[in-house]
Structure P
Amino acid sequence: MDKRKFIKTISLGTLAVPLYTSAFSDAITEIANIPPKELASTDDFWEKVRQDYKLKPDYINLESGYYNIIPTPTLNKMIEHAQMVNYEGSYYMRTVQWDNKKRMADKLAKLVGCQDKNVIITRNTTESLDMVIKGMNWQAGDEAVFAEQDYGAMKMMFKQVSERYRVINKIVSVPNHPKSDEEIVELYANAITPKTKLLMVCHMINITGQILPIKKICQMAHEKGVQVMVDGAHCVGHFEFSIEELECDYYGSSLHKWLAVPLGTGLLYVKDEHIDTLWPIFAEHEREPGDISRLNHTGTIPVYHDLSIENAIDYYNILGGTRKEERLRYLQEYWTSKIRNNPNIVINTPADSHRACGIANVGIKGMKPAELAKRLMQEYKIFTVAIDYANVQGCRITPNVFTLTSELDVFVNALEEMAA
C-alpha cells in the first residue's frame, strides 16, 4: 500500500470508531427491558441524560427548536474532528473530504429510511428546499401550493420564483385543531388545479408542532400529477419515520435541530426521477445520470461539522429513537394537559398524541405573544420564542431530553399566574 492510500485508510478508519461514552451509557442495560412509554416518565434516567449537557443556569431553556444544544460527547468529537482537519490541512481536503462526506450521507440515509443514492448533506433545511423551489423548470402560469404556516424562508423563495417566472402561488391555512386527516388532505386538494406543479407541506409545522398526514397528502397529490416537497426541519431525530414510506418527491431537514449535530448541517432527499431535472444552487462538473452529488457543490465549508453527523447518530442510537420520541411527547403532554382546560389559556397544538410530539404553542388571552415571552424571561427566567402570525398567537415551547418535569412545573405555574 502506498503512503497516500495508507493515510487515506487511517483517516477513514479513525472516523469509523463509534461513540459509546455518555453519562447514561451504563444505565442503558438497566433500562433495556423498560417499555419506552413507561421510561418516558422516569425522571431518574433522564437526569442522567441531562448530565451529558452543559446548560446555562441563568434560565430554563424551552427553546430547543431553533438549535439543539449538542451533548458533550458529540461536542468533544466535533472538536477532535476540527483538530484533525486542521492538522492535515489541505491534504485532508484534497484526499478524503468527499469520501467521508459520502459515508456520513450513507449513515444518515439508513437513519431516515431511504437509499443513500437519494440523499445529500446540505447546510440546513432552507438550502435544501430552496434548491428545489428555485431549481425546478418553472413556466409562466405554473402554480405552487403551500400554507401560510410554512417557514418564511421557503415562502420568500416562492415569492421570488413568482416574480421571476410569473408562477402563481396559492396559499392555504392549516387549522390548529383539525377534525381529521381528511380535513387536511382536502384543504390541499382543493387548492390544486391542472396547472399545479409543486405542493410544499410541513411534516411538522414549526410554529405549532402539529404533525401532518404526509403520506395521505402525497398520495392525493400524485393522483393529480403534482410533485410534493416536504419540510421536515424539525423531524429528523425528533420522532421516528421513513422518508420512503411517506412517498414524497423531496424532503429537507436541519440536522442541527433534533438530531443535535453542530450548526450548519442538513439533508436533502430527492426521488430518483427528479435528480437530473433540478438546477443546483452552485454549478457542478458533469456527472453520470442519476448521480445526486451534482446537487451538492457547496464550496469550502467547515467539514468537521459534517463529520460529527456520525457521532450524533451514534448518540441518538444509544439513547434510542423510540425512547427519545416518547420522552419528548411525554414532556409536551405533561405541561399541556395541565392547562388545556384553563379558559384564559390557548393551546395552539392538537391534543391527539399522533398529531404532535415535543413541540407545542401556548398563548394567554388578551396578551401579545411578545409580552408573554418577555414576562416569562424577566419574571420567571424561562426562555421561549414568541409567534404572532398565521392564526398562531403564542409562544412556541420546545423542551429537550435534558428538560426536567420540575422545570415544566415552574413554566405551568408561570402561565397560571399570568392567566389569572
Structure Q
Amino acid sequence: MPTAPHDAIWAWSMIAAATAGVITRPFRLPEAIWAVIGASALVVLGFMPWQDALTGIAKGVDVYLFLIGMMLIAELARLEGLFDYLAAFAVEHAGGSPQRLFLLIFLVGTAVTVLLSNDATAIVLTPAVYAATRAAGAKPLPYLFVCAFIANAASFVLPISNPANLVVFGARMPGLTEWLRLFAMPSAAAIVLTYVVLRLTQHRALKEETIARSVPHPKLGRGGKLTAAGIIAIGVVLVTASALDKQLGLPTFICGVVTSAIVLLLSRQSALPVLKGVSWSVLPLVGGLFVMVEALIKTGVIGQLSALLHEAVAQSVPKAAWSVGIATGIATNIANNLPIGLVAGSVAASDHLPATVVSAILIGVDLGPNLSVTGSLATILWLVALRREKIEVGAWRFLKLGMLVTPPALIAALAAAIR
C-alpha cells in the first residue's frame, strides 16, 4: 500500500466518497453498489494491492457466515408466519389498550433482537407489526418506531444480537460469562431508558386512539413451530459457543442451514422462496467496507487513532472511555455504524486496551446509531420495510425523536459500563 501523503489523501477521499454513497444512496442504487465501487476503485487505481484487498475480505469471513445463518432463519420465520403470529399475539393480549400493545411490541422486539439480531427486527418484525396494528385499527407509526429503536438498544445483550459485535471484537470475542459481566447492566439501562423515553414521546398518540381487542389470528403451522424450535436451538448453540469462547459465524451458519433444510424437507417446500427473500446484497456491502478499512490500516489512520486513544487512556481510563463512547456514538450517525465499527474494532485490536474502554466503543457503535436514520444498517432496513408499506419517515422527523431517545440511553449505558 502506498504510504506517500499524496496517495494516502486520494485513498481517503475515495473511501469518504464511497461511504457517503453507502449512506445517501445516490440514484437510489443499493448501498452495496457504492461499497463495492469504493473498494474496487482503490485496487484498480493502484492505491491498494489486490492482495491487501483479499486480506480485508478474508477478515470478514466470520461476519459473512453469521449474517447468512441469521438471514436464512429470519426469512424462514417470515415465510412460515412466525412473526405475524407473534404480532397478532401481542394485539390480542393488549386487551384493547394501546399502551399495553406498545409495551408488548417492545418486549417482542427486544426478544427478536437479542436472539436473532437487530437486522431481523428491522427486516421481518417491522412488516408484521405494521400488519397487526392496521388490523387492530391503530395508527402504525408509534409501534413501528419501537421496532427501529429497540433494534439497536437491545443489540448488545448477547454477542449474537448485532453483527457489529463480531466486527468490533473479531477473534477477541469475550466468553459469554465475561460478556454478560461487561454488558448486562449497560444493556438493561439502554433498554429501560429507550422504553421510558419512547413511551413518553408517544403518550399523546397512544392516548388519542382506540384499538380492537382481537384481530384475525394467523394459525402457526408445523413449519412455523419447527422454525420456532429451531430458533430456540440456535440460541442454545450460540450461547454455548459464546460460553466456550468460540467464534459465532460458523455455528450460526450451520444452525441456519440445518434448521431451514429440516423445515423445508418436512413440509416438502422449495428452498427458492427462502433464498430469494434473503438480502444477499448485505454481504458485498460488508465485504467492501472491510476492504476500505484495510486501506485505512495500511495508510496509517488506524495507528494514529490508536496512538491518540492510548494517550487518553494513559491520562485517565474513565475519561477516555466516556470520550471514545460518545465520539463513536456520534460518528456512527455521520458514517454509519458498520464502517465505524470496523475502524473501532481495528483500533481496539491494535493493542491491549482496558475492558471499560472497549466496552464503551461497542456501546457507541451499537446504541449511538439510534440518533439518525443513517446510523445503522438495521435502521436503513427498517426504512426500506416502511417504504414497502407506503410509509415515509423523513430524516428530520427521526432525528427529532432520536435526539430525545438516544442521549439518555447512551449516557446511562456508558455510566453502567464505566462504573
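All of the numbers you see were taken from the coordinates with simple rules; none came from a lab. All values derive from a computational prediction rather than experimental measurement. Cβ atoms are built from the backbone, for glycine too; each structure is taken alone.
Given that relative contact order in percent (Cα under 8 Å, 6 or more apart), derived from a single structure, equals 25, which label among P, Q identifies that structure? Of the options listed, only Q reproduces it. FRET efficiency 1/(1 + (r/R0)^6) of positions 98 and 194 (r between Cβ atoms, R0 = 35 Å, to 0.05) computed as 0.25: which structure among P, Q? Considering all the candidates, the number was obtained from P. Have a look at P, Q and say which one yields -13000 for helix-only ellipticity at 222 nm (-39500 (n - 2.57) for each DSSP H run of 4 or more, over all residues; to 500), as calculated. The value was obtained from structure P. Here the criterion is mean count of other Cβ atoms within 10 Å over residues 186-193, and among P, Q the highest value is seen for Q.
Structures P, Q were shown, and semi-axes √(5λ) of the Cα gyration tensor in Å at 34, 24, 21 was computed from Q. Between structures P, Q, the greatest calculated value of mean count of other Cβ atoms within 10 Å over residues 106-113 is seen in Q.
Comparison across structures P, Q (criterion: distance in nm of label points 7 Å out along Cα→Cβ at positions 122 and 178) gives the highest value for Q.
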